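Structures incoming, each one as structure tokens.
Just so it is clear, none of the values below were taken in a lab; they were calculated from the coordinates. Just so it is clear, the structure is predicted and the values come from calculations on it, not from any experiment. Cβ atoms are built from the backbone, for glycine too; each structure is taken alone.
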Structure P
Amino acid sequence: MQTNKISAEKKDDWVKLISSDGYSFLVKRSVAMMSGTLKNMLSVDSSFKEALANTCPISERAAVVEKVCEYMSFKAHYEGVGSKEEVPINEFTERIPPEVALEL
């Protein structure tokens, strides 16, 4: 029961993502867990410094990290949607500027 309480508290935690040019983005842990890489880095079972500090350095510029955060939020929001419901993919893709598209 204690483990469930800890994992529930961790789910509502905030995680800081830091871009290569020094910008910081705060996202909910549940949103950051949409990325397999961040999920491994932030796993409570690991001894990675990122998991202990709730901070992940990302080796991309801020404009790219911002779009990654938006995508993870989009994915988390529509994760439980049934197969019969349509996910408005254009809602996300229309917000990607052409100069960032190749970096994503």
Structure Q
Amino acid sequence: MIKLLTRRSSIPYDVTIFQTPKFRERKGHKQVYRTIIEANSRENCLEEIFSQFNVTDRIPADYKGRFLSTWDIILIDEGRGGQYYYQLQPGGWFPINRILLL
């Protein structure tokens, strides 16, 4: 009962996926998809994005990119809360500076 009362509600995160034209390139990222993900935290949001866009049955029909892989970048826009960029690197998601998108 207490767990139900103290559980944080899901927050809608505005998520943008950036990928390079060729697999595993480190430069030349372009926006390929934008969506809203319901999650409890940014970390939970990143986990949900990875599982949704790497399982064939869960990928949205209008998604034109490829599976998420190393060096892909995710932008999580929290509106007034700020924008947070994460890059998938060996070992997981790491926060990056937005300047690396250029």
- Cα extents along the principal axes in Å derived as 45, 41, 17 - corresponding label from P, Q: P
- When P, Q are compared on mean count of other Cβ atoms within 10 Å over residues 25-32, the highest value belongs to P
- Answer label among P, Q for the case where helix-only ellipticity at 222 nm (-39500 (n - 2.57) for each DSSP H run of 4 or more, over all residues; to 500), calculated from the coordinates, equals -12500: P
- Query: From P, Q, which structure was mean count of other Cβ atoms within 10 Å over residues 57-64 = 15.2 calculated on?
  - Reply: P
- Message: Quick check: 0.2 is what I get for distance in nm of label points 7 Å out along Cα→Cβ at positions 17 and 33, calculated from one of P, Q. Which structure matches?
- Response: Q
